[in-house]
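Please treat every number below as a calculation from the coordinates, not as lab data. This structure is a prediction, so every number in the text was calculated from the model and none was measured. Cβ atoms are built from the backbone, for glycine too; each structure is taken alone.
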Structure P
Amino acid sequence: MWVPIILIALGILLVFVEILILPGFGAAGIPGLVIFCVGIGMIWVNSGFTKAIIYASVALVFVIPISVIGLSLFRDSSAGKTFILTASEKTEDGFQAAPKELTDLVGKSGKTVTPLRPAGVALINGQRVDIVTQGEFVAPETKVEVILVEGSRVVVRSL
């Protein structure tokens, strides 16, 4: 009678590994669900549905805290650190997000001040903005619309 209980516990553990360590849902999660269901099914066939639910509940009560503690200890181990990305993109390293005032320009329109070959300047919402087209030439005093902001790069298309 220990085999189904071990299968239920192993299934729960694999689902926790999928949730806490591995990205997505598949590599350990699907086999975990299958093993969990096989364990419950084995108890159900041998002892009935009520006993299957009781054994699954008891396994959940014991396995969940043990899994959480074990997996958090695993995260701090050298083996766990090979699975978890610790790199970060810091401003000091040259990474930067688009400024809020530039991201607010997406969808807004304005007029070009200089010719765009493909870069130039436009007046959008009363503010001079360095812009770039997707490669085409745009004459001065042409209406343009902001379609994309990547970092400090503002991409427009002519209207």
Structure Q
Amino acid sequence: MLAIGQTAPDFALSDESGKIYTLSDFAGKTLVLYFYPKDSTPGCTRQACAFGALYPQLKALGAEVVGVSKDSPASHARFKEKNSLPFILLSDPERAAHNAYGAIGEKKLYGKVTVGTIRTTFVIEDGIITYAKAGVSPDKNPAEVLAFLQGRR
């Protein structure tokens, strides 16, 4: 996983409508980039909805929230609409960004070891990672990110 102080890798990923976003599209903003396993699963839905609920406060601090998973743009569109999510969801089916950010690896689920997305959140400012946390709690992570950003202002 990437660490605080490192340069954030660039990416080129499609949102739910097919628009391609790159890291440079968020220049001058604080980017909250979070990787999550799968649309419409309980933990991922809770995390996304919590980020959605805090979105006005995050925006007021100059932050933009972007979620990334391997799901398709069509899946993202359904997930976003169903949960009224106000932020961008990016599709990374080849897991290129997951790999670049170290958000993929071995994890244990019900005693079975698998390789998959590790729920990971980064804050990127001026292309530099200022917050990095892996294995985050879907319920606590959005509030932790907000507290981090509030503490910096």
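One of P, Q was used to compute log10 I(q)/I(0) by the Debye sum over Cα atoms at q = 0.21 Å⁻¹, for residues 17-64 alone, and the result was -0.75. Which label is that? Before the final figure, lay out each step's value.
On the way: P: -0.75; Q: -0.91.
Of the options listed, only P reproduces it.
Which structure, out of P, Q, was distance in nm of label points 7 Å out along Cα→Cβ at positions 89 and 121 calculated from, if the result is 1.8? Source structure: Q. Looking across P, Q, the calculation of helix-only ellipticity at 222 nm (-39500 (n - 2.57) for each DSSP H run of 4 or more, over all residues; to 500) that yields -15000 traces back to P.
Given a computed value of -0.74, -0.86, -0.99 for log10 I(q)/I(0) by the Debye sum over Cα atoms at q = 0.14, 0.16, 0.18 Å⁻¹, which structure among P, Q does it belong to? So the calculation was done on P.
Given that relative contact order in percent (Cα under 8 Å, 6 or more apart), derived from a single structure, equals 15, which label among P, Q identifies that structure? The structure behind it is P.
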